[in-house]
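Every number here is computed from the coordinates shown, using simple stated rules; none is lab data. These numbers were taken from a predicted model, which means no experiment stands behind them. Cβ atoms are built from the backbone, for glycine too; each structure is taken alone.
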Structure I
Amino acid sequence: MGIELSKDKISQIQKILGYKMKNSQYLQEAFTHTSVANVMGVKSYERLEFLGDSVLSLIISDYIFRNFEISEGELTKFRAAVVCETSLAETVTGLGLDKFIIYHNNDGIGLCDRPSIIGDVFESILGAIYLDGGMKAATKFVLKKLGNVIDLASRGEIRRDYKTTLQEAVQARGGKVEYITLHESGVPHKMNFEVEVRVNGAKRAVGKGRTKKGAQQEAARVALQGMKKGNS
């Protein structure tokens, strides 16, 4: 088909992951976005991402429960900071794994730059490792690759999200930010949202995501990029 991961790419991915797959087909699925799967008739990352999401939540919950004597509310906030879309997407990008995502955009098969999708891929990779090597391998991967994020969160230094950054930037100028949901579709675990962010009533950007919060984060990210370019 010309879009499958080559043996060389699979080898590169495994080196980055620090884990050698017994069944490399899991990696093929983990990096294949729905936009390609639907057209080419192959499996996408969605099922692995669904599994990885639950595995990640358990691993992080177990780790912070055992290592931090904090309240239930603080545990929830701690976990949310670690497993949020921004943290996962930046981890994947930082590892250079985003370049292996098989994604179809308006120009054909190309690089994916959507944080919501890149974050999903972290979870699909984790799902693949869990199926291939069990919870021990999955836990080792998560604690190693998200170790820095966990450390930052434990010190309250986790990076603020795009919505907060945009809100503060606009409020500093006496402005107002609002989010309008333009479209939502799908079924549970496969929802798609499209959200518009407005500053002082004027449209600034549109974001898409599998959750409403994710779409809002994407819209805020694009709006911030525009502001940095002097389009404010």
Structure II
Amino acid sequence: MKNMKAYIAEFIGTLVLVLFACGVAVFSGVNTVATSLAFGLVIVAMAYSIGNVSGCHINPAVSLAMLISKKMSVKDFCGYVIAQILGALAGAALLGLFAHSFKALGGNAVQPLLTANYSEIGSYLVALVAEIILTFVFVIAILGVTSKSSNGHVTGIVIGLALVLVHLLGLFLTGTSVNPARSIGPAILQALAGETTALSQIWIFIVGPMLGSALAAVCYAFLTKEEK
């Protein structure tokens, strides 16, 4: 029952992330500051509400880092990821309902800044590198601030601000994913509505964040390993 509550919390948290943060992006015309703050503020709100239930990962990349750091089991990792993707789908569905259109739900895609300066393959590779780096920075901040229980009162704020930071740059490059679930939900519903760009590029927003997260977990373990 405890695990199921954690899965439900992850579902709710990811739903809120997609609905509110992607919603701000859609309705503001992807205003850089507003969108960045929306993603960060959702993390703050969810961290202090469901954090004590599930840890408030609401992101498969974060769950992967916790798995690699041996802070969760493979079974829970799978349960978390399924709940996160379902939550993202539900959030995207509600956003489509509010926007009266499912063609623009904040799905990620390689941005004009890259497509205008690189070949198609080149822009994909640069976007992949960007997602790896953005996720690395985000996840290593999470691992650092959650490493000490004494940081509990500021954990949500630090993680939220870290997400704001990566969005301020990433929005110009990839629309900022750093979260496969956040990308998958909108991409699937946009594709069903006939807008397939996000889904055709979804591999970037799965591979990039997961690689960035794994690198962050390994790097953090190395940096904090005590010398014998």
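Which one of I, II has semi-axes √(5λ) of the Cα gyration tensor in Å, for residues 46-173 alone, as calculated from the coordinates, equal to 25, 23, 11? Checking each candidate, the match is I.
A value of 29 was derived for relative contact order in percent (Cα under 8 Å, 6 or more apart); which structure in I, II was it taken from? Source structure: II.
Here percent of Cα pairs over 23 Å apart was derived from just one of the structures I, II, and that gives 42; the source is II. Using mean count of other Cβ atoms within 10 Å over residues 30-37 as the calculated read-out, with 21.8 as its value, let me know the right label among I, II. It was calculated from structure I. Here helix-only ellipticity at 222 nm (-39500 (n - 2.57) for each DSSP H run of 4 or more, over all residues; to 500) was calculated and came to -18500; which of the structures I, II was it taken from? For helix-only ellipticity at 222 nm (-39500 (n - 2.57) for each DSSP H run of 4 or more, over all residues; to 500), the value -18500 is produced by structure I. Work out mean count of other Cβ atoms within 10 Å over residues 166-173 for each of structures I, II, then name the structure with the largest result. Going through I, II one by one, mean count of other Cβ atoms within 10 Å over residues 166-173 is largest in II.
Looking just at mean count of other Cβ atoms within 10 Å over residues 14-21, which of the labels I, II belongs to the structure with the highest value? Result for mean count of other Cβ atoms within 10 Å over residues 14-21 over I, II: largest is II.
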